[in-house]
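Peer 1: Listed after this line are the structures, all set down as structure tokens.
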Structure I
Amino acid sequence: MPKQGSEFENLTAEIFNALRNDTRYESVEKNVMINGIDGPREVDVLLRGKVGPIDIVTAIECKDYNKVVNVTTLDAFESKLKDIKANKGILVARKGFSKGARKKATRLGITLCTVHQARSDKWNFNLEIPFLIIELEIDFIKPKFLIPAGNWFVEELDIWHINDKPLHQIIGEYWNNNDKLNFEGVHSFNPIEDGPAYIKKRDGTRIQLHKTEVDIHIRNAFYLGYFNELDSAKLLRYIEEDNCSVIFDLRELVDYRAKAPKFKNKSDLPPIPGAIEFTSKLIINPGTPMTASPSVRKFLPIA
């Protein structure tokens, strides 16, 4: 039978394990027995790390109480820290801490935290932490080029291929591989950077292009959601510092369209101070249809 409070300890360990990119924490272990001065002592969660060449041991005690943790509990934890010679102590509680416990923890250098699983009724927290996903997609394209004057009509030209390469493929490769396309509006680029560019008439005759350019019209959409509505979201709140860390599985945001309402314009968004922003660029597949507004102009050669 699992011991009482093991679910809360697992949650705490998961959160600190997610913080392992913090250079202070090299390993996270649960239910570790350590030989103390007065015999073996169990530590709920143990963090091992380094500060320079010095090994640092941080002991975490988890208190899944239905009331705030008081000074008595803090005193017992301080005794354990001294017994096992831990460098640092973190006391985690579900309901928080009394005023006296907070005051003494500050004096002793013990960090006080609460942890929460966002979608759990037992540990639900009433803190809305917004995220904003800015989605970028191509609204339409406008290929532009000059061609020699001739006795022909635009309808005879295959403007959807440049140098025998499909225009959609050229645009898709440029869009998919260019991280700098992160703004709404018009972006222009040269589809053929090396050598001459040409298109063909329907009969296969090549026509050389001049001043070749493609305008990409980029459109944004905005999706506003809240981390505390994500199934994977966990919250670690530092009491004395009055701040918190949100841990979540980024893969859950892949389905952001189903998890957050859409806003066509940023001006339509409600006030969202402190929102964490992400950018999502819709990748173009080879068969993705595009709306186009071509601009083909003839020019007369100068004698």
Structure II
Amino acid sequence: MTLLAGYAPDHSSVGTIHLATLLARSSGEPLIVCSVIPSPPQPGMMRVDAEYHQQLRAEAEEALAKARAEVPADIDAQYVIHEANSTAGGLLDLVHERDAKMIILDSSTAGVFGHVALGSVTSRLLHSSDVPVALAPRGFRVKKNEVVRRVTAAYSGTPDQDELVLAAATVAARVSAGLRLAAFAVRSSAQYTTTLGTEGDNQVVMEWAEVVERETNAAFERVRALPETPDSMEAVVGHGRNWDEALEDIDWDRGDVLTVGSSQAGPIARVFLGSRAAKIVRYSPVPVVVVPRSASTRIVDQAEADAK
């Protein structure tokens, strides 16, 4: 298995390299750094198109040379130029050709610094990829020899998230990291400055938090039955008047990675973000790995098979 990092020919994907380095070093998986360029023109096309294609290839080669200089020597990495009709399609082609287990991408340069921002390529992959997609916050950097220390799974206490929790626990155990389940309670601000009318909302949040705590304990029992378990396990609830506040309400450290599951409404084999998951991704201050339900199942099944 390999990790596939998409590196833009315009040299704007330094965050991709830093996140790919973090994940590759932590997992011990080899890395493929790829620049996707448009397929060459058909025979008989104008000469200017052929010259333009050669220019694009030269730019991609230059970009990969820069990426090679960024990747530390302890990472087993290859550098590839792939031709395709679209960047997203080219990355998916390589996923299947190279048996890659994850696609790693940077945030859009138009996003807020320190948060994940989706661009056209990442948005398409989040609706079409059948392997997890890892996203670096804008401006993401890692220090020398840094590894994943904690895997946080976004959790709401619903049964459809069981596979995500088990997959996150399996990955955390594999990279010798801790596991944290994080639920987020978002309550809109009251329209008035008094507390009149807000007591009902507070009661709903309290009851929801009790349900999450009960389901979290049950989830940890299922994690303990896995062949390998994380170094540590904990659960937290972030509260806020909006998603940004709720995510900032819990602590985040270097070496943290957040995992988010795909929506039940989407196709089981591919990533598809629901509205809550999309907001969590948008406001995350740490790298996010979005996992299709089918991929969660594969991760757990493989771990159980390896233990036999």
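Read-outs: derived from the displayed coordinates by stated rules, not from any lab. Quick caveat, the model's predicted, so the values are computed rather than measured. Cβ atoms are built from the backbone, for glycine too; each structure is taken alone.
Peer 1: For the read-out Cα Rg over 2.2 N^0.38 Å, a value of 1.58 was computed from one structure; give its label from I, II.
Peer 2: Going through each structure in turn, the value belongs to I.
Peer 1: Out of I, II, which structure matches 29.6, 101 when Rg and Dmax of the Cα atoms in Å, for residues 8-167 alone is calculated?
Peer 2: Of the structures listed, the value fits I.
Peer 1: A further question follows. Quick one: semi-axes √(5λ) of the Cα gyration tensor in Å, for residues 16-63 alone came out at 20, 14, 7 when computed from one of I, II, so which one is it?
Peer 2: I
Peer 1: Please state which of the structures I, II yields -5000 when helix-only ellipticity at 222 nm (-39500 (n - 2.57) for each DSSP H run of 4 or more, over all residues; to 500) is computed from it.
Peer 2: Matching structure: I.
Peer 1: On to the next question. Going by FRET efficiency 1/(1 + (r/R0)^6) of positions 184 and 208 (r between Cβ atoms, R0 = 25 Å, to 0.05), which of structures I, II comes out largest?
Peer 2: Result for FRET efficiency 1/(1 + (r/R0)^6) of positions 184 and 208 (r between Cβ atoms, R0 = 25 Å, to 0.05) over I, II: largest is II.
Peer 1: Starting from the value 4.7: which structure in I, II was mean projected area of the Cα convex hull in nm², for residues 96-135 alone calculated from?
Peer 2: Going label by label, the one that fits is I.
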